[in-house]
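Throughout, read-outs are computed from the coordinates displayed, never taken from laboratory work. Since the model is a prediction, treat every value here as computed from it, not as a measurement. Cβ atoms are built from the backbone, for glycine too; each structure is taken alone.
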Structure I
Amino acid sequence: MIHLKDYLDENNIIFIDEETKEDVLEKMIDFLKSKPFVKDFKAFKKALFEREKIVSTGIGFGIAIPHVKIKEITNFFICIGVHKKGIDWESIDKKPVKLVFLIGGPDDHITYLKLLAKINLILRNPETREKLENSKTSKEIFDILSAY
């Protein structure tokens with residue numbers, strides 16, 4: 001069984017207020033530059049933006065899950081961005097996105113799918129989404145998600 005706390009770090013949770021999804025992704029990528037698990041940020045950024053062009057990662061319910069697996073990433077990680085106002089992400093339900101779960105990892109399809117499925121399952125719960133959206137600190141978000 002996969003546990004989110006194995007891929008989460010309280011220091012990888014940020015509050016964002018950018019106006020476009022491209023700016024949000026840029027901010028999250030810049031934020032991750034100090035982390036050791038991405039060996040090539042140019043390749044990471046390119047893959048992330050190319051993935052987003054294929055189809056929006058806005059899955060509905062105010063959630064986006066941009067994700068990429070490339071050999072330039074050594075270990076799976078999750079970076080969470082919380083946008084209090086919400087931002088247009090071209091989501092399938094047309095609702096603004098407040099929670100961005102950026103997932104990066106190596107080319108390990110099984111772990112990748114398990115991680116996506118776990119996040120999707122957790123975020124389908126409206127009470128959990130509301131708690132995350134109303135959180136005021138990274139620690140609050142980390143504590144909520146570490147239970148899964």
Structure II
Amino acid sequence: MGTFFPSANDIKRQWFLVDASGVSVGRVSSIVAELLAGKHKPTWTPFLDTGDHVVVINAEKAVFTGKKATQKIYRTTTTQPGSMKEVKAGVLREAHPTRAIEKAVKGMLPKGPLGNAMLKKLIVYAGTEHQQKAQNPIAFSLKK
């Protein structure tokens with residue numbers, strides 16, 4: 001009995017619509033990362049991109065639990081001395097409401113070209129309006 005590896009014809013991609021209002025950032029991100037990687041499908045393969053496209057709406061209404069809004073810090077650096085920038089999660093969400101979910105999902109995906117290909121299938125919107133109506137995304141309910 002051989003191992004099944006899906007070919008390009010076997011991979012069927014769908015579009016999912018996830019509403020993040022009132023749900024914690026971590027919970028939304030873990031479910032979205034699972035959909036992007038294709039782990040919900042029986043054809044999932046660790047080294048192939050078998051995942052679906054995901055549209056997240058209401059990213060500005062996603063909540064941080066506990067004291068994460070004031071204590072969680074996002075750091076970036078260019079590896080040059082003195083180049084480290086620190087931004088608290090609450091400040092980042094006010095300036096760019098979609099980036100908290102994007103950064104959380106990126107951290108949950110594989111690193112390298114495979115993770116980059118999966119991340120390209122993620123679209124995050126701060127409000128309820130989105131431009132992917134033509135793809136007829138399937139509403140994915142987050143169990144609260």
Structure III
Amino acid sequence: MHMTSSVLVKSSHENTWAFLVDESNAPRWDRSVVRSELVSPPPLQLGSIVRTTAPSGMKQEFCVEELSEPHVLRFSLVRSRWFRQAQLSFTLLPVGDAVCITHDIKVTFRFPWSVLIPVLALFNKRALAADLDALRRAIDEGYDLTKLKGS
């Protein structure tokens with residue numbers, strides 16, 4: 001399954017990049033993440049491992065596959081119960097005084113979750129758009145989803 005969504009943020013390119021490469025910001029905008037931590041020694045760099053924890057308690061680990069400052073951040077799945085493979089990328093493109101963030105997600109589900117792909121594709125497209133709007137609000141307005149999650 002492949003999903004793409006984009007959002008325009010009013011913040012500077014540098015501030016937008018700094019927000020995205022700080023793994024601890026993920027819970028502020030991504031509803032599927034209540035905790036995100038750098039498992040490797042800091043700072044975030046090529047080959048770094050980031051562990052995320054979902055509201056259900058499920059943990060996943062991702063490896064930084066590309067870090068082309070200040071334009072591309074790409075992670076590949078290292079470990080997950082749900083997904084056989086996954087790749088997540090953020091591409092930043094200046095648009096006047098704003099920045100367009102394009103978020104691509106490519107996933108292959110493990111059985112038995114693979115049978116749910118049609119339903120998940122429909123739901124996840126809307127969820128991705130909602131998460132990117134929360135990302136825009138977090139960067140532009142200081143929005144913090146963790147306050148709604150009770151974290």
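Observations on the structure shown:
- Comparison of I, II, III - label where distance in nm of label points 7 Å out along Cα→Cβ at positions 39 and 63 is highest: I
- Of the structures I, II, III, the one that 21, 18, 15 was derived from, the read-out being semi-axes √(5λ) of the Cα gyration tensor in Å: I
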